[in-house]
Structure formats: C-alpha cells, structure tokens
Structure 1
C-alpha cells in the first residue's frame, strides 16, 4: 500500500475536476481526498496498490474534458488506510 500527495496546476478549477476525480478513484479502487487550493490548483492524496495509484496519477495529469493540466507535483505520503475517496472544500 502506498500513498502520494499530488498538486495539479493549470485550468483545473470550475471544470468538474474534483468530482470527476472521485469517480475515477472509485473506478480504480483508490482512497484519499481531493480539494481546490486558493492559488487555483487542485491538491489530492491518493492511496492504494502501486498500479492503481499510478493509473490515478496518470489520470490526474490529464484530468477531465475541459481541464487543461499544465503540470503535476507528486510526493510520497504516509499511508493512512482511510476508507473511500472524498471531495473536500
């Protein structure tokens, strides 16, 4: 089990990014959370097996239709074992 913290930069707010990410996370079987940041980026933590987390990171690097992802920052995080994937703030 591993966990990654991700910050997604670009035109990623106001395009359904967080809710699309929640659906994608449920489809991939990963847990964690996602939220908008005041600077216009989106921040998330994603936890699961290596293949599922990588697939989610790949999705976050593109986002839903309407988003324009410029870059993502990825860092290791401590696994928490939390249930589900939630949209925060």
Structure 2
C-alpha cells in the first residue's frame, strides 16, 4: 500500500492570466515580528497550472502543491473560491 503525504493548499488572488494554461497567484500571509511583536503582511507569487483557462485576474482561488510541471510551475488550481466582480 502506497501512502502519499498530504499536499499543501493555499488560498490567493490571481494577479495575471496572460499565459496559456498558467496563472500567477499572489498569496498573502501574516507573520509576527520577532522583536516588535507586530503582525506584518508577506506576499508571495506562485505560478499555477490552470488546465481550462477558467481563472481571470482578481479571482480568489485555492492552489494545491503538485509535481513540477515546468521550470516555475509547482502548483495547480484546485478550485475557484470566489469570482472577480
């Protein structure tokens, strides 16, 4: 029986959808400053695979970790949480 590890999932906003079958997702997280104990926003951009080209800029999406699909793509769009207005 082959047991696989749990894949990481993150929720972020689509920043760019100009590529074919690829979107750039910006994920925002809060970290606590070690000295000042103040919460700071950190943003990271991930290239994610969008098989049906269904995501547009401004959409809130959930991305799931996957095997390397290209030089920069290591994530897939698992679901669209909220469509842009």
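Derivation of every value follows stated rules applied to the coordinates shown; laboratory data play no part. What you see is a predicted model, and the numbers here were worked out from it, not measured in a lab. Cβ atoms are built from the backbone, for glycine too; each structure is taken alone.
Using the calculated result 1.2 for distance in nm of label points 7 Å out along Cα→Cβ at positions 27 and 67, pick out the matching structure from 1, 2. Label of the source structure: 1. Have a look at 1, 2 and say which one yields -0.34, -0.45, -1.01, -1.22 for log10 I(q)/I(0) by the Debye sum over Cα atoms at q = 0.13, 0.15, 0.22, 0.24 Å⁻¹, as calculated. Attributed to the structure labelled 1. From which structure (1, 2) was helix-only ellipticity at 222 nm (-39500 (n - 2.57) for each DSSP H run of 4 or more, over all residues; to 500) calculated, if the value obtained is 0? Checking each candidate, the match is 2.
Source structure of the calculated read-out (relative contact order in percent (Cα under 8 Å, 6 or more apart), 47) within 1, 2: 1. Calculating distance in nm of label points 7 Å out along Cα→Cβ at positions 3 and 43 for structures 1, 2 picks out 2 as the one with the greatest value. With respect to mean count of other Cβ atoms within 10 Å over residues 35-42, the largest value across structures 1, 2 is given by 1.
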